[in-house]
1. Given a computed value of -0.39, -0.86, -1.12 for log10 I(q)/I(0) by the Debye sum over Cα atoms at q = 0.08, 0.13, 0.16 Å⁻¹, which structure among 1, 2 does it belong to?
2. Looking just at distance in nm of label points 7 Å out along Cα→Cβ at positions 28 and 52, which of the labels 1, 2 belongs to the structure with the highest value?
3. Give the label, chosen from 1, 2, of the structure having the highest value of distance in nm of label points 7 Å out along Cα→Cβ at positions 84 and 188.
4. Assuming 1.58 is Cα Rg over 2.2 N^0.38 Å, for residues 68-139 alone as calculated from a single structure, say which of 1, 2 it is.
5. Which one of 1, 2 has relative contact order in percent (Cα under 8 Å, 6 or more apart), as calculated from the coordinates, equal to 25?
6. Output the label of whichever structure in 1, 2 has the greatest value of distance in nm of label points 7 Å out along Cα→Cβ at positions 44 and 204.
7. With distance in nm of label points 7 Å out along Cα→Cβ at positions 124 and 180 derived from the coordinates and found to be 4.1, which of 1, 2 does the value describe?
8. Out of 1, 2, which structure matches -14500 when helix-only ellipticity at 222 nm (-39500 (n - 2.57) for each DSSP H run of 4 or more, over all residues; to 500) is calculated?
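Computed from the coordinates by the stated procedures, all read-outs in this text should not be read as laboratory data. Please read all numbers here as calculations on a predicted model, not as lab measurements. Cβ atoms are built from the backbone, for glycine too; each structure is taken alone.
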Structure 1
Amino acid sequence: MSTVLASQSLAAAATVTSGAYPYDPAGIVLVTITNGGTQPNVQPYVQLQLSSDNSNWTTVDLRLAGAVPSQSYFFAFPLANYAYALSSYFAGYTGLIGLNAAPVLPLYYRLVFTGNDSQAVTIAATTASSGYRIAIPITPVTSATQAAIWTAPQGGNVIVNNAKIIVTTASAGAATLNCGIAANATTSSATLIAATSVHTSNIVIDSTTTTSGVSQIMTNGQYITSTSSATLAGLVAELVLDLIFP
């Protein structure tokens, strides 16, 4: 079970926002709000916010706690309920995604606690699922450079269980891609997938079939990079990661 927000006292009139976590439709976020010995004048509440870019956030749910002194209130946010939540907020705004555009899928979630204007409350949140699968588009770069980059937005260690490069449309040239854990966003690594051709359409390159190995620990501040050997012009592909947050 991963800790989204450690149990802590939220001072009167304070607002606390959790870190950004990768969105996992199989996850359930469990929240506890406990009032102090004196009832607050304004009931504390928690908001669930989603983002597709870890920058712009949309509130998609809000749970209001009671005001009974020393009482705990429990809430569950099944993330599958919000899989297409961002689309409903943007639908019809042609300047943003267009009426016929593909759904805007959330990639990150976070929690915002607020509302207790007069008394401190104790707050905590965990996830009932610690496994995540995320997909990162591979950029069809035109030179030998990083084509996909990811780091844990909330920090901490991450277990990388599997990495896949899914090629829908082949690159025009005979370029290869690798993928691995690196010290920074500009360093090439092949700890997960060694240099493999992406010159064929409709293939899946899986880290379990390479000699690089799987189930590796990415420590705090490290990155997963996928680096091309040459131009990837014409390539349509994505990097899919299966992750566990201890």
Structure 2
Amino acid sequence: MTIFVKDEDKSSFLEQLEEVRSSEMPRHIAIIMDGNRRWARQRGFPGVYGHWKGADIITDIVRFSSDLGVKVLTLFAFSTENWIRSKEEVDELMKLICFYLENNTEFMLRESVCLETIGDLSKMPKFVRERIQNTKEATKAGSKITLVLALNYGGRDEITRAFVKIVEDLEKGVVAKQDISEALICRNLDTARFGDPDLFIRTSGEQRLSNFLLWQLSYTEVYITKALWPDFTKEDLLNAVSEFQKRSRRLGG
């Protein structure tokens, strides 16, 4: 992985946009939307307010990603570790997920956005699962960009579930021991349909993966920005893509 820590805007937005559009675009971008609670507390608000403010940013980032030609945008929305937060905060996050999906379904339909998820949804509240399923069904024909929300997602949990599925197939005789390979593991991961991210972005300046897409980020370019997620703009996204395009991706070679 190559880590960038760069926030400077060296050229005007329009000039940079033209330059970025003339180069190879990352097909799949993954983002850890970090810094919501910090943003709120810096302004004297309760931490949960930052989550609601952060949700407001998502639509603009999805639209701009789509306009750039990005095909898959994966956002880390709720982790397997987030359940340890206070019941008040978890309940608020569940409400926020439903509110966002309900209020942005028309946007997704208009912009040809297909909603998908990764993670173990079985542990989410029933009303959240139903809202997710309804939005998936409504947007399944979306073909311009796929928005993947990571919900009750953890990289280690995903790999564990993948191995359980492989063992079950071994026991059924569907696969044999000699069939086990990296490709087989990939086919059993939540992200099998989407492929590995080309670019990973983390906001708030933190420089760790936080149990996100541990298998898939093996050769992904990593961009760290100090911007807190509620302050993240299309200019920040453009800077990240621009830095990605300057890299020579040798994929271990």
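1. Working: 1: -0.39, -0.86, -1.12; 2: -0.32, -0.86, -1.29.
Here the read-out was taken from 1.
2. Values: 1: 2.9; 2: 3.5.
Max of distance in nm of label points 7 Å out along Cα→Cβ at positions 28 and 52: 2.
3. On the way: 1: 4.2; 2: 2.8.
Biggest value here belongs to 1.
4. Numbers: 1: 1.58; 2: 1.17.
Considering all the candidates, the number was obtained from 1.
5. On the way: 1: 25; 2: 31.
For relative contact order in percent (Cα under 8 Å, 6 or more apart), the value 25 is produced by structure 1.
6. Working: 1: 4.4; 2: 2.3.
That would be structure 1.
7. On the way: 1: 4.1; 2: 3.1.
Value 4.1 for distance in nm of label points 7 Å out along Cα→Cβ at positions 124 and 180 corresponds to 1 out of 1, 2.
8. Working: 1: -500; 2: -14500.
Label of the source structure: 2.
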